[in-house]
Structure P
Amino acid sequence: MGGSSLDSLVQKAARDLVAAHHAIALTGAGISTESGIRDFRGPDGVWTKNPAAERMAYEAYGKFLADPKAYWEERFTGPSLLGNLEDVQPNPGHYALAELETLGVLKCVITQNVDNLHLRAGSRRVLEYHGNAFKLRCMDCNARYGTEEYDIDMLFVQGKLPPRCRQCHGVLKADVVHFQEAIPQDVATESETEARQCDLMLICGTSAVVYPFAELPRIARRRYPRVTIIEVNAEPTPLTTDGISDCLIQGKTGEILPRIMAEVRRLRG
């Protein structure tokens, strides 16, 4: 794609954002890989390189249901698939989305990512569709706690795992949504509400093949009057080929989103 074509797409995206009444963003692994986080199924993905880790991921939720204590002990002693996320920093794409929210243009971010980078970049309204690696969630009441609120090391040493909810004493698990586990109802409901009421959806760095997250653009497309759906992705996706999105701005989110944000700021004066 030539520079002039890219410029015109960026300018149109900015104009559409400024004109929108309720714009939201959806983000996937593509925005996080630009911060150095490995994806799962790409050429250098965690599961591509380690198929055994993928099998374990598919078994994790069943293990939790069968024996929460054993699940927690295994998490305590096993390796972290994504490495130390505390060392990872937000990139310009994260900051651009946060700035669009500060400008009042973007109403929320719905993300597949569990790395906490949107919040660290300054986004305030973030719906974490697949959970947050830095949180624990009660399986009974959906209360969430920062991992720092529980001394998991001490509970492990004392043989008091699994951790328990301080509100209802239900069992806590990692907030990250496992395979075979339903999306938490509060997040699922709020995300669908956003998809139904938005008049612009900015889709950033997602392959749009993991459901039910990938259904959100399709929910938006059924809205009347017609919603504007803009993809910012390195490659075309099923949303592109199926005609769900109106346009694809092809490239890195960390390069394109700041350009869109700067143009929005210029248009806003």
Structure Q
Amino acid sequence: MPQYILHRVNWRNIKSSTKRVAFQSYSDKRHDANRNYGGIFCLSPTDATKVMDGKEIEESFFPPGFVSLVSSKFAYLLSTPTNVCVLSSDIGYGEQYDNGILCKVPLRGLKIYSRGLVSTTAPRLSVDIYFRKGGIRNQTGTPDISASIGFHQIGEDGQSAKQGYSLPVVPGTDHSYKLSLLGGGGIIPGDWVVEFSDMVIGNRWDIEYIHLNLLGRDCGEDGLVNSHHDRKFIWSGDEFMREEAWGNHGACTSANDMTKVECASQSDGKSCM
């Protein structure tokens, strides 16, 4: 699930009814696990803060008051407290936003890279969300929101090593997420690689945080994970992920966080990775 950050983007349509986005929801393969349902579209942290503070950004990609958009597949977002996420079709914007979900809060990608699964037997991912402060130690009783996320892979079974689970989450520390597999004891294997948000967010703006409980994994005190967690699983060669990365890198491992790069201090003014 890619995430697209729109910073100081002017969106001009000749007609207000023109479709602005289309989410993939079809498959031409023999299974449905290769549907990715598009990505996450969100205003940059500075632009999003302006909107959430009640200001309006002229020629924004979003309707007034909204800062993010995802496919309607992720319907659990509609249960977020205070109605911060709504179906675009319910407020008269269905045609423009492909009946997706518009939110008044930022969204970020949470990804789990798996291996060895096939579309016919891969379990679904169980997601429980608790809207209470204190991190994962307060994940007691009935969760405020529960959902399940399907397995995703590129191409046919065995055609590619790119597979796993991805979902949009709301960054912040006033709530927490609990993830487990449906079936097989629920344990998320220790060698799977976990990724939250993106380092570019922290380098250019501020590091983001989330409370995360992965069944069978240790995500640190109160499950606090930040967007600058280890990214050394990323490989620029001809391999999707090297063997050394599995279980040793990513979030919820013993690997050290990445060093924050201050964009303004770079000689070229552009090196924010």
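Values in this text are rule-based calculations from the coordinates and carry no lab data. These numbers come from a predicted model, not from an experiment. Cβ atoms are built from the backbone, for glycine too; each structure is taken alone.
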Taking distance in nm of label points 7 Å out along Cα→Cβ at positions 73 and 225 for each of P, Q, which is largest?
-> P
For volume of the Cα convex hull per residue in Å³ computed as 155, the structure of P, Q it came from | Q
Structure responsible for 3.1, with distance in nm of label points 7 Å out along Cα→Cβ at positions 9 and 33 calculated and labels P, Q on offer = Q
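If we compute relative contact order in percent (Cα under 8 Å, 6 or more apart) for structures P, Q, which one ends up with the highest value? Please list the in-between numbers first.
Working: P: 26; Q: 15.
Once relative contact order in percent (Cα under 8 Å, 6 or more apart) is worked out for each structure, P has the highest.
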Calculated from one of P, Q, helix-only ellipticity at 222 nm (-39500 (n - 2.57) for each DSSP H run of 4 or more, over all residues; to 500) reads -1500, and the structure in question is Q
Thinking only about FRET efficiency 1/(1 + (r/R0)^6) of positions 113 and 209 (r between Cβ atoms, R0 = 25 Å, to 0.05), which of P, Q has the largest value?
-> P
